[in-house]
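Each reported figure results from applying straightforward, stated rules to the coordinates on display, with no laboratory input. A quick note: this is a predicted structure, and the numbers were derived from the prediction, not measured. Cβ atoms are built from the backbone, for glycine too; each structure is taken alone.
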Structure 1
Amino acid sequence: MSEPSRLPTFLHRMATTLDTIAMVCRTITGVALVALTVMFGWLVYGRYVLNATPTWVEQVALLLVMLIAFIGAAVGVHENTHLSVVLLRTSVNRRLRTVFVVLTDLIMAGFGGMMMWYGTQLTIFKWGSQIPLIQVPEGLRSLPLAIGGGLILLFTLGHLIRLFTGFDERTDSIE
């Protein structure tokens, strides 16, 4: 990110807010990853030592994997560490490169918006049924899709605002 003294006040507040949201997301996905590891340790212990497989682990693991994948992907968008192909973008002049960056950000914002919209619709649709073995709403499976999409949209809009105000310092990973 930019130095706080260089950024206008509203951009500094925006950057601080988005960084805080990303930190919370990293913490949540980190805790989920640790929980997933502990749960699979319990699964192996239960299956091979106690000879009683805890059947709930697989269903909770699926929920945690969804959380880790979609929230983690949103953090990757914020930190510009997501998977991207930059060969064409880095081989053109600066002006055309800026056009490609804006186009990429607009596509990412649209994609995040669609994830949020359709993920929310799916969550609402599935909320009335229960996940077997753990008895929580089935909509929890798609809730990370909606939240992750909203975060991708938010983070991408933050990139676009910084770009259009001249404070975008993102670089491509091969530079």
Structure 2
Amino acid sequence: MQDISGKRIAILATHGFEQSELEVPLEKLREAGAEVHVVSLEGGEIKGWDKKDWGRPVPVDKTLDSVSAGDYDALVLPGGQINPDLLRVDNSAVNFVKDFWTDNKVIGAICHAPWLLIEAGIIRDRRVTSYKSVKTDVMNAGGKWENSEVVTDQGLVTSRHPGDLDAFCEKLAEEIREGRHERRAA
């Protein structure tokens, strides 16, 4: 994995995140040298979902109301069914995602997390992938859905499911290392 020392990354999540989709990027991006914060709506811990039942809690480093996109170089959005569904109805979470996009920063979203990209209005005319059950939502929002382990479009990195995590993390590190991504109209 590429060295991304000195980079700051937020992982936005709440209860019901897919366990591996938060823990693997957290571990791999830290191993690559980045400072990574788990950001959530409330402090304390958030509990993951591990395949078919509740998983392990993960400590929250920062609350959403105490940070801004300007504090970070990139944003990672783990999936799971519960987590992005709870976040996409929270205006502060949606605005946080929008701010990263507006600031031309890297955003990574896996599994069901493209729901947040849809809600933030940034998926139209972008090449993306997602969990297969989110495909129609992506297409209805104007996204160009692809069935690939990782899809990148101007700093937007998306993957389908936990089986894609290695490729997702590698591509995220590459995009973060490259820095800002000027967004062109599609």
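With FRET efficiency 1/(1 + (r/R0)^6) of positions 38 and 102 (r between Cβ atoms, R0 = 35 Å, to 0.05) coming out at 0.95, pick the structure among 1, 2 it was computed from. Only structure 2 yields this read-out.
A value of 2.2 for distance in nm of label points 7 Å out along Cα→Cβ at positions 30 and 166, calculated from one of 1, 2, originates in structure 2. Source structure of the calculated read-out (helix-only ellipticity at 222 nm (-39500 (n - 2.57) for each DSSP H run of 4 or more, over all residues; to 500), -9000) within 1, 2: 2.
Please state which of the structures 1, 2 yields 0.60 when FRET efficiency 1/(1 + (r/R0)^6) of positions 22 and 142 (r between Cβ atoms, R0 = 30 Å, to 0.05) is computed from it. Structure of origin is 2. When relative contact order in percent (Cα under 8 Å, 6 or more apart) is worked out for each of 1, 2, structure 1 gives the greatest result. Assign the value 0.92, calculated as Rg/Rh (Cα atoms, Kirkwood Rh), to the correct structure from 1, 2. Computing Rg/Rh (Cα atoms, Kirkwood Rh) on every structure in 1, 2 gives 0.92 only for 2.
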